[in-house]
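Please go over the structures that come below.
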Structure 1
């Protein structure tokens with residue numbers, strides 16, 4: 001409980017500048033009026049006119065995702081010790097820039113994205129043709145009702161399924177059936193109920209459009225994330241050395257997380273076109289890589305120094321961006 005309270009305090013501290021700037025449309029923390037799929041517009045469409053509530057809801061989502069990451073680590077024994085570090089690294093990576101400190105379709109959709117894989121990893125000891133694969137697919141489909149670009153993670157779902165254990169052809173078809181149900185629901189609503197087939201095609205094209213481009217950030221941002229890349233590289237080498245000593249189930253899940261890490265980077269660069277709100281998809285697998293590294297018993301002083309440097313760079317970003 002104390003750890004979760006400390007995590008909440010840290011998240012509030014990250015959001016402090018955004019709360020101070022409030023509704024200033026000229027500030028770096030100005031609220032962006034995101035629009036997305038029907039569920040997002042219905043539930044969160046009006047929240048962009050209330051900055052304080054927007055920030056509070058964003059904090060709640062970040063802490064929720066962090067909690068799910070911790071539960072996954074415990075459930076599948078991804079760490080040697082119980083720890084809140086996955087949640088810590090997730091928030092430090094995904095909620096530092098002003099554009100990430102607000103509710104967005106990517107943030108809301110990422111909850112369902114994570115739940116999808118939390119269920120999927122559980123099929124390792126389940127019998128063939130288990131409906132858990134279909135359940136995992138439904139979570140991803142629900143996420144698409146908030147953020148349609150999650151559909152691009154369908155190949156990741158299938159690759160992860162193959163990695164966790166051998167599957168039957170029916171289990172490979174379940175995700176496709178789930179997305180066909182999504183298409184059927186949307187077509188029925190827009191064409192059959194609203195008699196607006198053009199609205200359906202506009203909805204799909206707008207939400208799948210490759211918008212955005214690279215924009216220049218303050219140099220402190222590049223130093224901060226460059227340091228993250230350095231730590232991730234060192235942690236990856238460490239994990240590669242210890243990988244063979246892990247249980248087969250844990251090895252398979254970490255391999256699936258590696259695919260998620262690569263898919264998250266590709267998604268950020270190619271699909272989302274450098275949209276900072278999509279950093280959450282990189283932060284999820286990265287949080288486990290870094291947590292494994294900082295849980296080593298050797299060289300405590302080096303780990304403490306690395307963490308103090310990270311926190312120092314974090315403060316630098318908050319003061320300059």
Structure 2
């Protein structure tokens with residue numbers, strides 16, 4: 001397209017750049033291609049180009065230095081190089097794009113992608129968008145976009161473009177065995193605390209066999225709770241008097257599972273069925289028939305959620 005200038009530019013600066021437009025996601029972007037690597041000059045030039053054009057800008061440098069890349073990212077300035085594409089206005093950040101993609105072999109989903117997926121199935125939240133998901137999980141839109149696109153790559157979500165807005169939809173009839181290969185147990189560690197110290201952990205939910213006894217025909221009298229590991233560590237920083245035990249030395253001690261993600265982001269009071277199954281499936285003895293029957297019941301329930 002023909003470029004229209006709002007303000008003229010010095011010839012000496014224009015001569016250092018090839019100026020052209022490209023269309024990305026139906027948005028016209030002015031691309032400024034240069035071999036300039038001096039950061040101070042780039043700062044000055046970008047400021048002048050912003051005043052000259054009404055369209056969004058993207059700097060194009062074939063082999064961009066790490067310092068220049070760091071500055072551009074920190075200031076949310078778009079750039080294109082041989083290795084990366086960073087367009088924050090469009091929530092695009094592709095790294096190592098020239099590296100040959102390795103075949104995915106039993107790769108696990110990222111923590112955020114897994115949390116979003118489990119939340120969506122548990123809450124039967126079939127339609128998702130970036131802004132809403134970012135708010136629910138208290139993360140940036142950029143992080144949310146990466147997680148949602150990760151789920152699209154694994155064909156767990158589909159995406160449609162409405163104008164400039166992406167709408168994501170849960171795929172129906174997901175094969176449960178294939179899904180479980182992509183999901184990781186939420187449990188990072190297990191610790192034990194005295195029952196009197198439970199008052200310091202207000203936001204905790206029933207987990208492990210305590211939760212299984214709610215979902216299936218099994219009896220469990222002792223409480224077991226789940227808490228995000230990061231949240232648990234924050235509480236310990238403020239409550240140094242809490243005693244932590246690695247093993248159940250005393251029958252009065254209460255077990256707390258420390259999770260990669262917050263169980264409360266998915267469900268309150270009791271952990272969700274999918275996360276529960278993931279937390280137990282590799283720790284159940286096949287000789288324990290009552291627990292195996294309960295796990296089979298839980299598996300059937302999850303299969304119904306996915307369809």
Structure 3
């Protein structure tokens with residue numbers, strides 16, 4: 001990317017941000033199923049934001065009951081604020097996945113602000129074939145985040161048609177007590193088989209990893225040796241106005257450690273930004289204040305916030 005083009009993109013990004021501120025070891029050398037070539041379009045502007053509220057895990061000892069109760073609170077707060085709720089036909093339909101993070105023994109990816117996540121779906125209580133891998137680069141500064149090109153090698157099909165640049169906003173952060181905002185670029189791929197369990201196996205997919213000075217012979221394994229059991233519902237959307245819709249998630253991570261079971265619960269919603277378009281101030285105010293309203297309504301259901309993956313790395 002030329003300096004002139006990068007400068008133009010950075011100016012556009014800053015303008016948008018200012019306006020909207022707010023277990024089982026893998027088999028070495030397993031072959032990757034060839035896939036038709038398709039390159040993602042690297043749209044490096046702020047194209048989405050996600051607003052996160054960590055929830056009190058004690059309320060989700062029975063996660064289905066917890067989802068149902070908190071969904072009721074969400075609807076009550078939305079009604080009080082005059083925010084329409086566009087609920088799905090079955091808002092509490094459960095999805096079940098296994099989630100794990102992969103790194104070297106010395107956590108070299110983490111030290112370089114990268115995160116490699118693997119997801120597998122469950123069906124009928126059994127993990128289905130195939131793996132979704134997602135590579136993410138996260139920084140508090142959007143300009144630094146934009147410096148990494150996560151485009152895949154020809155022959156791998158990205159899950160999405162664009163590389164995401166997302167702001168993640170954690171409310172009531174353990175870091176500063178307020179809103180902790182970070183920026184991340186990410187790109188995901190669905191694979192039929194596991195790549196090699198070496199760093200080089202993923203360099204073949206994401207060329208940017210070759211720039212970090214990590215040995216391609218380095219072995220990758222699950223962080224903390226743990227795979228998370230994830231239960232999630234996606235109940236619908238919040239309509240903030242001016243075409244701004246927040247897509248809601250509620251999730252519970254069940255993590256089995258040597259000290260016992262740990263649960264991590266979260267409510268979040270995200271929305272897109274449209275290039276060269278700004279939402280009006282009232283819609284953005286309703287959006288950015290909604291989690292504050294939820295916390296004020298049921299503060300005993302909230303926890304001091306941080307990103308869920310941080311628990312595993314700790």
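Since every read-out is calculated from the coordinates, none of them should be taken as a lab result. All of these numbers come straight from a predicted model, not from anything done at the bench. Cβ atoms are built from the backbone, for glycine too; each structure is taken alone.
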Worksheet item: Here FRET efficiency 1/(1 + (r/R0)^6) of positions 231 and 287 (r between Cβ atoms, R0 = 30 Å, to 0.05) has been calculated and equals 1.00, so which of 1, 2, 3 was it run on?
Response: 1
Worksheet, complete the sentence: Calculated from one of 1, 2, 3, distance in nm of label points 7 Å out along Cα→Cβ at positions 159 and 191 reads 3.3, and the structure in question is 1
Worksheet item: Here helix-only ellipticity at 222 nm (-39500 (n - 2.57) for each DSSP H run of 4 or more, over all residues; to 500) has been calculated and equals -7000, so which of 1, 2, 3 was it run on?
Response: 3
